[in-house]
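K.L.:
Below are structures written as structure tokens.
Quick note: the coordinates plus some simple rules give every number you see, no bench work behind them. Predicted model, so just to flag it, every value in this text is computed and none were measured. Cβ atoms are built from the backbone, for glycine too; each structure is taken alone.
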Structure 1
Amino acid sequence: MTKVAAIFYALLSGFLLSLGWPEIGNFPYAIFVAFVPLLWVEDKFLEQNQKHTFGYFYLAFFTWNLLTTWWIYYASFFGAVMAIVLNALFQTIVFQVFHYARKQMGAKKGYFAFFALWIAFEYLHLNWELSWPWLTLGNAFANHPSWIQWYEYTGVLGGSFWVLLLNYFSFKLLKNAVKKHGFYVFANTFLLLIFTALPFYFSGRIKKQWKDNGKEKEIVVVQPNIDPYNEKFNPETIDLQLQKMLQLAEQKITSHTAFIIFPETALPFTIWENEIEENPQYKAIMKLKNKFPNACILIGISSAKYYENPQEKSPTARYIPRADLWYDSYNTALFIDENNHLTFYHKSKLVLGVEKIPYPAVFKYFEKFAINLGGTTGSLGQQKERTVFQSRNGRIAPAICYESVYGEFMTKYIQNGAEAIAVITNDGWWEDTPGYKQHLAYARLRCIETRKSIARSANTGISAFIDSYGNIIQKSEWWKEEALRNKIKFNDYQTFYVKYGDYIGRLMSFLAVLILLFSIVRAVTNEKHSWKYKEA
């Protein structure tokens with residue numbers, strides 16, 4: 001294969017992956033053949049024993065990352081460069097290892113490595129400190145919930161496996177067609193059609209069988225539309241911001257309203273949790289609460305909590321020398337129930353480079369280089385357990401922004417008794433780009449995986465109500481000041497995925513380790529045989 005051809009096919013794969021992505025190409029069928037050009041390049045390189053392969057593979061994944069996540073630039077140029085360059089690098093390493101495994105395992109058996117290594121990587125990318133799962137392949141169907149009702153059994157990684165499987169059969173079909181192997185063309189066509197159709201069939205059946213018998217609750221979500229760059233973190237406007245939010249909410253609240261939900265960091269300046277009842281903004285919220293005593297309030301705040309016992313401080317704790325005080329800062333969801341009892345939940349899936357520095361016990365020095373997007377920067381505190389907000393009105397999970405992208409993470413709320421999910425976010429950093437639309441779309445996947453409805457409050461949009469099938473019941477417009485009122489169902493059903501989480505990822509990780517060990521042993525053994533042959 002010529003260099004020009006390899007570059008063309010690599011670019012084609014990157015383009016097809018982007019074409020299949022939500023809010024980019026919006027043509028998810030493309031994802032089923034997107035890897036085919038790159039698999040063709042990899043196969044030709046293997047035949048030719050090509051040594052310099054990494055750059056071609058990287059070109060494909062860099063193109064995909066650039067075309068789908070360029071919008072991060074609006075929040076941070078450095079963040080965009082790091083996300084695009086590093087994520088493409090990680091994906092390329094996986095593909096390069098697959099290429100290496102094929103050399104050791106044999107051309108045909110080596111394709112097992114393609115499935116195992118890629119899904120193991122996606123599973124790792126959901127769970128390590130450098131996590132960035134935005135381009136998990138199963139996310140491609142987020143705006144087509146009718147295709148993937150079976151995610152309640154597999155989670156999003158089941159969708160990734162489906163994508164890889166159809167790409168493999170498509171590639172084999174092409175390869176056999178070129179070689180004019182008639183029987184194998186027929187066999188691959190048959191398998192391709194079967195494995196394309198079966199998930200659609202099962203999705204339709206599952207959708208008909210699933211009935212959400214939960215109780216309906218009326219919820220008001222507030223979208224104040226406060227510019228995060230020029231207004232939100234201006235201390236001179238903080239009282240006006242709060243007044244606007246309270247007025248928007250009051251226009252929609254009725255005597256039947258069970259929950260009033262405000263967006264992430266609706267109160268953007270640090271409030272001490274230990275002394276919250278003295279805070280004037282909290283007092284203003286309580287005035288609204290007292291007007292509607294049966295409604296519960298969920299609101300995003302920037303908070304801090306000091307440690308009365310310094311021995312209990314976390315790796316992210318900060319120190320105030322003058323007060324000899326250790327404290328943690330948090331991105332927090334505050335819940336006020338019908339009895340005015342307060343519960344705090346601290347965001348625990350933090351945005352890399354903005355809300356956390358990875359492995360804080362090791363890299364704490366680098367906190368001063370964190371990207372400043374207003375509010376508190378540096379590594380924020382987290383919590384180990386998923387807190388469910390409980391009241392007579394129902395049990396609701398508070399997911400803050402980025403957390404709603406993580407499927408298995410969200411199942412912990414359901415295991416702890418959540419009957420519905422509240423997502424609070426501030427997507428205005430990305431301006432009017434595909435970013436906030438993709439973020440909304442991914443929430444639809446969580447509804448299917450958990451069979452829970454979502455009420456979503458976003459500072460600048462899109463706020464929405466989503467049912468347990470992943471259908472959007474109602475949504476706001478982008479960059480519009482408004483509040484929405486609707487009903488969603490609260491149920492206590494636990495799906496297979498809620499109970500067992502990313503079992504596909506764990507299985508594939510185990511297989512990936514075996515494949516790597518086998519490949520290494522095979523390479524060492526072959527090297528020894530080679531030396532013996534030379535000596536003889």
Structure 2
Amino acid sequence: MIEKDLQKEIVALKSEIRRLKKNYLGLVFEDKPEDIITQCRENVPVLKEVKTRRIISDDQNQNNLLIEGDNYHALSVLNYTHKKNIDLIYIDPPYNTGAKNWKYNNDYVDKEDEYRHSKWLSLMRHRLNLAKNLLKDDGILICAIDENEQAHLSVLLEQIFSAHDQYTITIVHNPGGTQGNNFHYTHEYAIFLVPKNQTLIGLQDRRDNPDVRPLRDVSTGNHLREDAKNCFYPIFVKDENILGFGDVCDDSFHPKSVNVLRKDGVIEIYPIDPSGNERKWVFARQSVERIKNELAVVENRKRKILDIVRTKTMFNYKTVWTDGKYNANIFGTKLLREILPNCGFDFPKSLYTVYDCLFAVVGDRPNASVLDFFAGSGTTGHAVLEMNKVDGGKRKFILCTNNENNNGNGIGGIAESVCYPRIKNIIKGYKDKKNEKVAGLGGNLFYYKTDLVNIEKIHKIPDEAKIRVTYEAGEMIAVREDTLNEVEKNEWWQIFEGKGRITAIYFKEDKSKLGELIDKLEKKSTPVALYIFSWGKNEYKGGYSSVNIRVEDIPEPILEVYKEINCL
């Protein structure tokens with residue numbers, strides 16, 4: 001072998017070593033990159049609104065977004081508009097069953113593809129890396145999956161979200177089961193990624209099935225007073241209302257009965273069993289105050305006494321969910337057909353599976369932002385709207401989905417013919433199969449498509465391309481500022497309004513008209529974000545500012561985000 005060939009061989013081997021080192025814990029990723037990703041080395045994604053699909057039920061409602069396009073492009077845009085701004089990401093990616101329901105480089109991946117696991121992992125890795133940047137510090141990701149990729153996904157998530165704890169919930173979604181070689185599969189999984197050392201999962205509301213039991217410790221064992229002296233104290237009751245709690249009793253004090261009636265009409269209740277043995281309350285004196293609202297006075301007719309019971313309605317979630325409401329056939333497929341009778345979408349989630357997953361995280365976050373970048377039939381958006389209706393919250397969602405033809409089912413693509421009409425019907429109301437009116441839940445929806453702006457080369461963007469990006473980025477900037485209504489556009493500037501704020505974009509290097517725009521904006525009493533074209537970063541940021549105007553540069557901050565995404 002001549003020296004030149006040897007050098008080439010060495011370079012090739014070094015490259016292979018670097019590649020192998022990237023395959024942590026045995027994961028092997030597809031060598032051939034996705035065309036979607038390589039496109040972003042010569043083009044940057046932006047958003048373009050389809051105004052005819054805008055739905056406004058109330059100007060005061062939250063603005064929800066539906067983005068049609070490849071989710072890699074959508075996530076790239078969101079890295080500029082929503083970085084560290086999302087409370088919860090819920091995704092239901094393709095399960096990679098071999099049923100030709102997802103593509104890699106424009107080709108459907110089936111069971112005969114020897115590299116289907118590697119391709120699936122590559123697809124997920126790139127999108128999860130982008131999604132990670134969007135979560136708030138206390139943000140949580142939930143990923144639905146089944147047995148085909150659960151093990152691989154778990155390892156991948158551990159690699160990407162190393163600062164998160166991973167919890168896997170088993171959900172019985174198909175009680176009848178799907179035939180396997182040896183077992184019927186009745187369940188799938190929801191993997192929760194929660195920031196380490198934080199308690200962020202709420203409690204399950206079981207008011208329809210509460211746990212009612214005596215406050216006196218009646219569990220197996222003696223549980224005598226002397227076993228926990230700080231758990232023996234009186235509870236003060238009058239007119240069957242709990243007034244408060246007495247101090248822990250002195251060792252020498254022994255009440256004559258369970259109920260001791262005082263001269264002022266107050267009854268002191270002690271944890272004494274039917275045999276007269278001094279027992280203990282379940283809660284110590286120092287901790288019982290916090291559950292006072294869960295306690296009630298009941299009459300024990302058999303013993304002819306008053307006793308204390310605790311009615312517990314809020315519980316930690318269990319790791320196995322078996323409720324019938326998670327049945328994907330009844331509350332997924334059949335429900336979707338009620339909303340969209342001609343829809344043939346494959347395997348929609350039960351609305352209540354998604355609702356309960358979301359509620360566990362954002363039930364106590366009434367202003368949360370929820371993202372689903374494998375939106376499919378739009379169940380996540382439906383669940384958010386339902387939750388807001390129940391508790392009056394102002395949560396908002398972002399749904400991202402492509403417009404593939406849904407494997408030939410239905411008419412048109414998933415975004416236009418399934419996801420959008422479902423959300424439209426849920427917001428505005430619809431007639432079910434019995435021709436009965438189902439009231440709408442309200443809400444606003446803005447429909448966007450991803451578009452690509454050519455920049456020639458991401459690592460060296462020519463001036464002409466920077467100008468193009470500035471002219472094309474208006475709606476993306478409006479999404480960033482949540483000012484979605486375009487009110488003016490000319491060759492010099494573009495203005496958006498919404499939610500008591502204004503966003504203005506000045507397009508040109510020539511600043512001869514900038515003063516005119518600033519005069520116009522200063523007459524407004526609302527806060528203004530003014531984006532000014534510049535060749536660099538921080539060239540105008542902070543300049544031209546006034547009481548109500550905040551100045552930002554464009555397009556360099558956008559391009560920096562895309563360079564970072566492309567690891568340049």
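K.L.:
For the read-out log10 I(q)/I(0) by the Debye sum over Cα atoms at q = 0.07, 0.11 Å⁻¹, a value of -0.57, -1.06 was computed from one structure; give its label from 1, 2.
P.N.:
Working: 1: -0.43, -0.98; 2: -0.57, -1.06.
That value comes from structure 2.
K.L.:
Right, next: Once distance in nm of label points 7 Å out along Cα→Cβ at positions 84 and 500 is calculated for all of 1, 2, which comes out largest? Mind dumping the intermediate values first?
P.N.:
On the way: 1: 4.0; 2: 2.5.
Between 1, 2, the highest calculated value is found for 1.
K.L.:
Upon calculation of distance in nm of label points 7 Å out along Cα→Cβ at positions 188 and 412 from the atomic coordinates, which of the structures 1, 2 produces 2.5? Show your work: numbers first, answer last.
P.N.:
Working: 1: 4.4; 2: 2.5.
Checking each candidate, the match is 2.
K.L.:
Output the label of whichever structure in 1, 2 has the greatest value of mean count of other Cβ atoms within 10 Å over residues 76-83.
P.N.:
Values: 1: 16.0; 2: 21.5.
Once mean count of other Cβ atoms within 10 Å over residues 76-83 is tallied for 1, 2, the winner is 2.
K.L.:
Out of 1, 2, choose the structure whose coordinates give FRET efficiency 1/(1 + (r/R0)^6) of positions 60 and 228 (r between Cβ atoms, R0 = 35 Å, to 0.05) equal to 0.55 when calculated. If you can, show how the numbers build up before the last one.
P.N.:
Numbers: 1: 0.55; 2: 0.05.
Here the read-out was taken from 1.
K.L.:
Tell me which structure, out of 1, 2, gives -7500 once helix-only ellipticity at 222 nm (-39500 (n - 2.57) for each DSSP H run of 4 or more, over all residues; to 500) is calculated.
P.N.:
Numbers: 1: -15000; 2: -7500.
Computed on structure 2.
K.L.:
Hey, another quick one. Quick one: mean count of other Cβ atoms within 10 Å over residues 260-267 came out at 11.1 when computed from one of 1, 2, so which one is it? Spell out each step's value before the answer.
P.N.:
On the way: 1: 27.1; 2: 11.1.
Traced to structure 2.
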